[in-house]
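Below, each structure is written out as structure tokens.
No lab work stands behind these numbers, since they all come straight from the coordinates. The shown structure was predicted, so the numbers you read here are calculated from the model rather than taken from an experiment. Cβ atoms are built from the backbone, for glycine too; each structure is taken alone.
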Structure P
Amino acid sequence: MSIDALIAPKSASLFEQAKHVMPSGYTRHMAVADPHPLYAAKADGCWITDVEGVSRIDHVNNFSALIHGHNNKEIVDAIASQAANLSSSILPCEWEIKLAELITSRIPSCEQVRFMNSGTEAVMIAVKAGRAYSGKSKIAKIEGGYHGQYDLTETSFQPNPSNWGNENAPNSVAYTYGTPKSVTDEVVVLPLNNITATREILRSNANDVGTVILDPMRLQLGMVEPHISYLEMLREETSALGMVLIFDEVFSLRCSYAGAQGMLGITPDLTTMGKIIGGGMPIGGLGGKKEFMSVFALENGGPKIKHSGTFTANPMSMAAGYVGMSLLTPAAFDELDRLGERLRQGMQKISTDLGIVGHVQGVSSLNAFIMLDAPLKNYRQLAAAMQAGYLDKLQAFHHLLLAERLLTMRGGFILSTAMTDSDIDFTLQGFSRALSKLQAL
């Protein structure tokens with residue numbers, strides 16, 4: 001399935017220039033586009049404008065980090081003021097304390113917090129903390145789960161039928177060429193939403209596995225969701241077996257004022273954070289109960305884990321993060337919930353009226369249109385759909401949405417507080433036209 005490429009000569013020229021100085025012209029593989037990416041020039045609110053001068057509603061928001069959209073005045077003012085005073089230093093600043101206090105006041109598991117520079121780094125430090133606390137080196141993760149670019153947690157991110165093994169006891173499969181087998185040997189892979197098999201795997205590996213990590217809301221860009229009963233089982237089993245349960249909320253923290261864990265009513269031992277807690281600046285965070293965060297403490301012969309970094313808790317990210325998170329009031333989340341529900345209902349009605357197979361899923365500001373007749377239960381069902389041509393269909397739909405001035409993420413529509421009802425109207429109108437054209441291909 002193919003469609004005519006968008007005409008973007010300035011972006012095409014920039015891409016040719018980029019290929020001379022970057023491998024294949026890219027720094028981020030998630031930005032890869034056929035025949036080339038569109039290059040951004042400026043943005044404001046929920047609109048982003050490319051170098052051709054075309055403006056689109058931004059439903060990617062830099063992979064959900066920009067929950068307030070682009071150039072929010074309060075955040076921009078905080079960044080400008082802080083830059084004029086202090087951009088980075090070995091000395092801590094007050095903003096670090098203020099942001100930590102804000103997070104610990106909202107997120108159930110977070111009695112204490114430490115800051116990093118990305119979600120990947122937060123996951124790396126969280127795994128270290130889980131190992132140090134439990135005294136066991138192996139970790140368990142969900143097949144198909146994404147936790148940043150860390151070879152340990154990349155294990156079995158995108159396995160295939162030739163190597164993934166038994167569905168009730170998945171193999172640990174390296175994601176990147178050159179990953180040592182010694183790394184994948186440290187990972188036990190769990191089948192999502194299979195309570196019986198997962199319980200058996202955890203119990204049979206209880207002497208070696210000390211840490212379990214998963215995103216409580218999403219798998220593979222929101223196309224598969226963990227069932228609440230599965231999450232409850234994990235909380236029960238990890239507590240009984242002496243394992244540290246980590247919720248990776250780098251994405252899902254934006255689901256509610258208290259994060260996904262607050263909305264679901266399930267409290268992990270540690271929580272990784274990023275994206276929205278930085279106000280659009282680079283950031284990562286790890287929070288947890290004092291008992292589990294004690295591995296970083298200096299007292300009593302500690303720390304068990306040494307953690308630092310040149311730009312860790314830098315004043316720019318701390319100031320922007322505090323202001324951005326302060327703007328995320330309960331009322332702000334209520335409005336995101338309302339707009340998200342309106343978008344989901346509208347997309348579902350359009351799909352139904354056009355007679356197109358598909359369903360909409362999501363929560364609050366995270367939404368996805370899935371062109372399948374029923375929700376997927378695990379990664380293997382998703383992989384089967386992709387092999388049946390779904391990926392090509394998704395790519396064609398993405399191009400059609402771009403032509404309708406909608407920047408989306410593989411069928412995902414991520415909202416920001418900068419959006420209004422008129423932006424939802426514009427999105428639904430473009431969605432309807434793009435879906436009608438897709439049907440005609």
Structure Q
Amino acid sequence: MKIALSIFLIAFFSTFARADQPEWSQVPQILKRIVPPKFPKRDFIITNFGAVADGKTDCTAAIAKAIAACVKKGGGRVVIPAGEFLTGAIHLQSNVNLHLETNAVLKFSTNPKAYLPVVFTRFEGTELYNYSPFIYALNQKNIAVTGEGTLDGQADQSNWWAWKKTPSRAQLVKMADENVPVQQRQFGAGGTLRPDFIEFNRCQNVLIEGVKIRRSPMWELHPLLCTNVTVRGVDIFSHGPNNDGCDPESCRDVLIEKCLFDTGDDCIAIKSGRNDDGRRIGIPSVNLIIRDCTMRDGHAGVAIGSEISGSCSNVFVENCEMSSPNLMCALRLKSNAVRGGVLQNIFMRNVNVGLVKDSVLQIDFLYEEGAKGNFQPVARQVVMDHITVAQTPRVLNVRGFPAANISDVRIYNSTFKQIQKPDVVVDADVKLINCSLQPAK
């Protein structure tokens with residue numbers, strides 16, 4: 001541990017600790033623009049439209065009737081009362097709040113036909129027509145999913161999760177690489193690309209609050225090309241493959257707060273499209289605030305990438321708790337020379353980490369295709385401040401390559417304990433300033 005000890009001596013006695021954190025001064029202005037939608041005080045209870053709380057009767061049509069009645073009256077709440085209700089795809093419209101009361105459970109069918117006809121969506125950053133997400137909206141305003149009830153996708157290895165290794169994914173990537181028009185990228189029936197749980201596509205004024213989410217086929221929360229998004233107090237426990245907790249993709253002005261993530265993939269993963277398809281759309285993720293969240297199992301507490309070809313800037317993470325022997329790292333940036341993208345102005349402060357599996361900060365620009373491409377991945381102005389870590393194999397696992405750009409990465413005023421291995425830093429400008437690094441005994 002001589003390497004770790006020498007880092008400790010240099011970092012701890014540095015005189016370059018920051019007196020302030022000027023980058024955080026823009027957060028109040030961002031928060032002023034993030035305003036949850038409000039809804040008329042009208043309730044449309046699904047049992048009044050034919051829904052039966054036996055967990056077996058298909059309530060898809062009844063829920064659709066309740067939504068239509070709500071829209072016709074000018075908006076309000078579509079209420080799922082206590083009990084178990086089986087449903088297929090739910091499509092929300094403007095001014096509708098899907099509200100689950102205490103002890104309400106929406107169980108989603110495991111029959112793929114319940115998610116047809118196909119809808120316009122993205123699968124891992126690539127546009128296509130595919131099975132509908134379980135809860136979906138396209139080009140709507142003022143929409144919400146709220147309450148204290150449970151959304152149960154019923155996914156397991158006997159249905160959706162068995163689709164992880166599928167030729168459909170390679171087929172879609174090939175179609176995008178060959179610039180096949182999106183209208184011709186038809187999957188759904190006959191394909192095996194899993195739908196997301198909740199996807200709001202090109203929507204404004206979005207709220208997801210309070211609900212519990214279990215057993216998702218794929219990504220749990222997927223705001224896509226949305227503006228003004230609030231995700232608050234959501235409890236996510238879902239350990240299937242690619243079960244990211246929340247994936248804001250090409251979104252602007254997003255607040256994620258007071259949520260619990262226990263997932264089979266990244267707890268939060270910020271995206272902006274994959275490869276040429278992401279560059280074609282060309283809309284970055286901008287102005288995202290993540291605070292007061294708890295992260296347990298997952299690949300990363302907060303990740304940016306790898307489908308980040310449209311770039312990302314202004315991410316603020318603070319006051320979070322992270323800890324699990326299965327949590328790979330606290331902050332993770334990932335891309336390559338095929339994805340490209342500029343990841344800049346990424347700030348994390350006041351985060352308490354109990355235990356991580358690999359490192360505290362991971363930047364992986366050799367992800368998948370690695371350096372074999374023509375698009376420079378960039379990570380710059382990445383700042384972590386006042387990070388407290390009880391146990392980590394190493395602090396840094398940063399892998400670039402000569403044609404990439406990883407610069408101005410700084411960790412200030414932080415404490416790392418029980419370090420077992422030397423840091424990995426390849427082709428990157430990374431500095432620890434005024435930090436305490438304590439090797440494991």
Structure R
Amino acid sequence: MEGFGAQLSYRIHTTPDGGAEVDPEELAQLAIDCFDELHRQVAQAKHRIAAVAGSAFWHSFLGVGENGAPTLPILHLLDTRCADQVERVPNTHDRTGCMPHSSYWPARLLWLAENRADAMRSTVRFISFHEFLFEKLFGHARASISMISATGLWNQNAGDYDQESLAALPIRRDQLPDPATFDKSETELLPKYKAMWPAFAGAEWFPALGDGACNNLGSGCIDGTRASLMVGTTGAMRLVVEAPSIEIPKGLWCYRVDHKRFVIGGALSNGGEVFAWAKRTLQLPKDQEARLEAADPGTHRLTVLPFFSGERTPYWRADLRAAITGLSFSTEPFDMLRASLEAVALGFSEIYRLLTSRWEAPVEVIASGGALLRSPGWTQMMSDALGRSITACTEAETSCRGAALWAMERIGVIENLGAVPASTGAVFEPRPEHRATYERLRLEQHALYEKLYGARS
């Protein structure tokens with residue numbers, strides 16, 4: 001609703017060896033402070049809250065001890081310190097939908113056992129951040145199947161933890177959330193918060209869904225006819241499929257929205273953060289956006305591998321690093337920006353190829369995410385690289401909106417997720433005259449990858 005909201009920023013603590021950590025206590029307090037401000041707004045407007053739902057970052061991971069206090073920091077999905085352990089992770093992709101990779105729990109557990117042995121011994125439960133927050137508010141944790149499905153430990157079709165994965169890791173089943181409690185709501189806040197937030201009395205609080213799943217729901221991509229293309233710090237392209245079971249396609253990941261919906265797609269570890277790196281590192285012209293919209297692709301004569309944080313789809317390698325070739329004395333900072341953004345667009349074209357090799361081409365591709373929609377020039381590149389039209393979603397917070405729609409469906413306020421269509425705006429059409437150029441750039445990118453890192457597996 002217009003006029004309601006609260007936002008506080010947090011910091012990911014990075015280390016030279018590839019670490020990316022967040023303090024769970026600090027993050028929980030920021031979330032509670034936001035709830036406090038939202039309660040003030042709600043109480044002032046004299047509204048009654050029916051339900052509370054959340055969108056939380058997928059793959060978040062921490063440990064807690066007997067008293068619920070953190071024994072480990074939150075390991076962010078961009079933490080690549082466990083890259084060496086990835087090769088010891090069994091490949092259960094056909095069941096878990098997760099490739100062996102540093103962003104998932106298995107490799108992190110192996111790394112922690114070797115590098116944080118004391119902390120591992122004092123850990124009694126391994127949870128996501130939202131479970132930690134839920135326990136703060138209610139005295140016990142609650143998980144969603146959406147969050148668990150993106151750990152690399154969950155068998156998507158069997159609806160249970162994958163036995164081969166657990167057997168290969170320093171973890172016991174009783175240290176993980178109980179599947180019988182997944183997606184169940186709570187209404188009784190702890191006395192402290194019940195007294196603080198009387199306007200939330202009686203509301204159903206649901207455990208958070210994964211942010212990618214929520215983004216699809218909030219942008220109107222609720223079935224296989226619409227694909228979501230999202231660029232925030234990272235990037236992803238996804239389809240939601242409602243089915244009792246699914247054959248997990250090679251090269252793509254597969255998680256869940258809930259017990260009846262799967263979400264399938266590919267993810268780039270390097271999305272909007274590539275644009276952010278260019279802005280803080282290069283002396284870019286003030287008219288950069290106008291030049292992005294006007295420039296022809298490939299005229300910079302550069303080839304970029306934008307792997308600043310390793311890469312997921314289609315490589316699934318945490319050890320990859322960025323490279324730029326073709327530099328000359330005539331190369332300008334804008335050329336490097338343009339080539340880097342084209343390289344990310346080519347990454348999305350690879351995901352689109354994988355999706356459409358398994359499913360029919362979607363009727364629409366809906367673009368969301370501030371990093372992308374703040375730059376019409378970059379959105380046009382995406383359309384040209386994919387060779388198809390892209391429609392901009394004009395919803396301000398698609399992931400939060402998706403969580404709200406899911407809760408509304410659960411409590412019966414709406415019949416289904418499509419009852420309240422997402423608003424959309426500009427449509428970007430691919431320019432046929434650039435199709436051959438993008439295909440050339442894609443092949444040049446492949447050739448550079450093979451020279452530096454060997455043939456793609």
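Taking relative contact order in percent (Cα under 8 Å, 6 or more apart) as the criterion, the top-ranked structure out of P, Q, R is P, with the highest value. When Cα Rg over 2.2 N^0.38 Å, for residues 285-364 alone is computed across structures P, Q, R, the figure 1.29 traces back to R.
Give the label, chosen from P, Q, R, of the structure having the highest value of distance in nm of label points 7 Å out along Cα→Cβ at positions 253 and 317. List each step's numbers first, then the result.
Details: P: 1.0; Q: 2.5; R: 1.9.
By distance in nm of label points 7 Å out along Cα→Cβ at positions 253 and 317, the leading structure of P, Q, R is Q.
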